[in-house]
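Nothing in this text is a laboratory measurement; each read-out follows from the coordinates by a stated rule. Bear in mind that the values here come from a model prediction, so they are computed numbers and not experimental data. Cβ atoms are built from the backbone, for glycine too; each structure is taken alone.
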Structure P
């Protein structure tokens, strides 16, 4: 890209593709040829490789509508997504095409569907219908209890903590990588403890069974086992659906792929949409080979590639196409757009982190003055800590921002405390929740809590076992208050009718707060925000028909904040978005800044020694760079403190992913001392081998 002076002027912003749906009679006019080919495909396996911004959601919606128009019964269509919101949106939009009949399509997440099927069929496989679902934090705690129960909490040598054990367990069941290989590859310091780790995992699974608990991974494992291990059950479950459609197929793990093959045992009517170039969740167990090998797993697959992009300008696509073309394994696609105009993305070199920060903030404010709302701009980075300096500067300059990540709503201690009360009413055998509740009460410590739990276990977890338990003197007041609350909640649950407590799950939370709010005020100097969280939780819980439905919903797809729970309300204040590249997947903005494009930061240093990890890091940068509609700025500081990356990595250079071919598609900028962007100075002219004028002048000078 030729260097030249920059001229700032307000941007002419193209309107996004219209979102409204149209009648199926006009379908081919509303879809491009590739989208229409996918939507109108008949029976058999279909793989839709959809590049970033190519309208995959619309294509899938029209495919659902087409199946319904063909006469496929809506209840015999299963639409699997990775969020409930995505499934709801697709079914709602399909309804605009074919009417209310689409509302009978079974749509939801893998885990939500697994939960529903286990409630229906699990009893035939030895799983009671009233099982409770643990969230990840509770599963970690139960792993800790299993660890301590076997005596590993008192090891003289370093032994894996409960969080590490749960990570290894979950990775094993989701990827089928042997435990010894996970330890050897990722945690070599614990390789000698393989047998001990397996003992703890056996104890963990036994405790889940004894307490009628399932964790997040069990919802998929048990679904798959019913399909694999019982032919009669498999026929009944697979026979529920004639067509299965899957969104974001590149994010599926080994178990999910096996489930889909089992669900298609009597037919091959499976349609999946995804983008191998956006497979970035291997740390959660996602396997990019699920989509790459789909044609092998389902012989006769029709492959349709969506390449027309409706989001970004052509200069941005030229950069991202070149970036992803270096991937070792991929489906070939070259994204293009009919949008006119747009300038080449900037590649900005800064002296250090502070100058990079100043550039980003100055440019954000400049674009905001030109008319871009703050919420239509995002700053992306590889890891959350990389925005620390930027957050300080934004606060100092009074620029409002929101950061995607950090503590999730249901991981907050005060929220988990209140939910623990509901969990023990729903499942009295949930000793993790019992322990949490007891440790809240004044005068009750670890030994007293464990003694109370042991007494309940000995008496079959009957409510009266706790009521009649004799606490030590210091805990009597707390025990009496807790017994009074639990009696009231249990009485209401058993009668299932309106009482003085009111009706609904929200009323149960209100009753719990009668005890808990005083504890919260005692524990926190500034409890107002936490009390507001609990009030929001109470309001939302009131919208669920049963306690079981509420607890299952928040376990299956936990909200990130109270705003995720809220329904309706006023629009949020205008704020700049700061986000990790992972959290930005599926989102788009007018303008995107990608900071810290430095080797060791992006890609992370730990990924540079493994080709598979390095390839995923490249895909992650591709995801980040395909988020903007109009402007992309990629910046990198030249001087970096090595301590952040560890002493074993000291390269301070532009990311290897932004190679010569990628740079050729970008405008290269350097920052002046005041932080303003300026074209990278042209290279000085080469010195000629001889200087004729100098030679002539030398005749007359000494």
Structure Q
């Protein structure tokens, strides 16, 4: 039976291709079909790459993670683990085994991640830890006999494990708080009775081999960043044994502990915060990236590459002091792989003469080799893109990395040290081949004081310079962060809806040098607002913007600047402030981290009274005439709602200024990047819905006061 022309057209539209073969606009719900690549791990011999594939789960309430394998010669990737919460693959030194982490699919202690092992020759994987509170961060010893990992299980947890609960015993749910930092965004309340400690376990080579994990460190302090000595006899780790470190500038203690056990030995104290370290091939030097403490204290301290001898009381050497860009840093986007885990850190070349690391420069992140003695840089990659993560083979001649661009979410590549690169995955090609995505314009302009500032302009796919378009100014958070050449679903979708999206890197942004980043200290928000207005003016000068249809939005620090902007100007027809701060004093008292150091303000709210008052949007609320929407995560402890949108919403309601508050239950500050998929979609719908109402004139009854 012949199919009608109408039915054929329906099929074509369902699959995203018009009858004429034209591509369609991206939609907010395309996020449900995105595939993310995370945590690439190249095999020691450089012939295969394991990676974490992340997809939206069937219920669209979370993300599934699985481990896949692809040959560096090319070919189709194949799945090698069966769980839906598998991550953190790590090769054994001989490439014959892989350990990974698997978590349960339902919330709660029973779903805590455990360590699993699999033979790369084939067969089922098996669990080799079963600790209460779970296990993670596994790293093989160089001889392949041991695995170090971290766990927060405490003696009480271990004593109760496997025993039935006593119904007559009630555990109190009352919290006695003694520290200024007592909760963390995305993590909730901090349990100081369960710090993370260093554990070790013999690496099992079969499911029949029963092994028993052994705790190497104990006490009330968190320890991490475990690194093996070259002879596999000891483990180096980092910690801070100050119970209230916020009273001091960042500092780190580096210890070593024998794999056989015993008391850890203090190696050195470093007046900086250190996370991931890597050991040189000869075992004599550490490499890491971190920011030096400023004297006087700075708002922004540029990250550098450091090396340090492995010996008592050694102090680090800054290799990139003269390199005025951010080493080890990335860009701000909304499509990094959620739930993929992993971490990179600097990687030594096999001869110890170089250190491979990424760096951010003017809205791009690329890979380079830095001379391990002089810091002289040799680029490995160039281009308008962002290197999200990377890993090198044992001989450092092959590097696997994930690359993102404004039109590519992120795919896996492998590169030879001579610069020859090959794409190994094309996981979003089937979807993206149907979408009319556009590259942004890269625009540099002079601000009010002559400083050169960079912005990007995302235009609709069918852009006509003779037409007039509504404009959305989209401001990044941080404030010390940077937009750039990385995929942003939000910008692409806004453009697809007919808006020109302008997203600048005003002063205070990273990737432009130490001075550009730190210049906003004690003046945030302030001159950065002027940079943003000059960006809007620069695009308006090009003749295709309807100046009566300007919108402004931003999240976190971008929410701060959105609030500030509408107290300074009435030029915007609508504003959407996301995860914002409107009252700096309220935020200082309630956020999940402290500002006990004079980084943004000159003191506490009761010391720098005028600074906190003058820079708070709530102080100037009487000046706001712009219709405002506030998007808030109810579990956001980085910018608690009561210190932000809640205050302005109530004040604007009092003044009868059109305003709406949209609250997302159970969502943290990471709503836009790794929140529940449905919530991420609804967030986008509300942002653009508000602009559609006030800039385009669409009817939006959901934003009217209910009768």
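Details
- Here FRET efficiency 1/(1 + (r/R0)^6) of positions 31 and 535 (r between Cβ atoms, R0 = 41 Å, to 0.05) was derived from just one of the structures P, Q, and that gives 0.35; the source is P.
- With helix-only ellipticity at 222 nm (-39500 (n - 2.57) for each DSSP H run of 4 or more, over all residues; to 500) derived as -14000, matching label from P, Q: P
- Per volume of the Cα convex hull per residue in Å³, the highest-valued of structures P, Q: P
- Which of P, Q leads on relative contact order in percent (Cα under 8 Å, 6 or more apart), largest value: P
- Of the structures P, Q, the one that 3.7 was derived from, the read-out being distance in nm of label points 7 Å out along Cα→Cβ at positions 151 and 327: Q
- In this comparison of P, Q, the computed figure 4.6 for distance in nm of label points 7 Å out along Cα→Cβ at positions 487 and 607 is attributed to Q.
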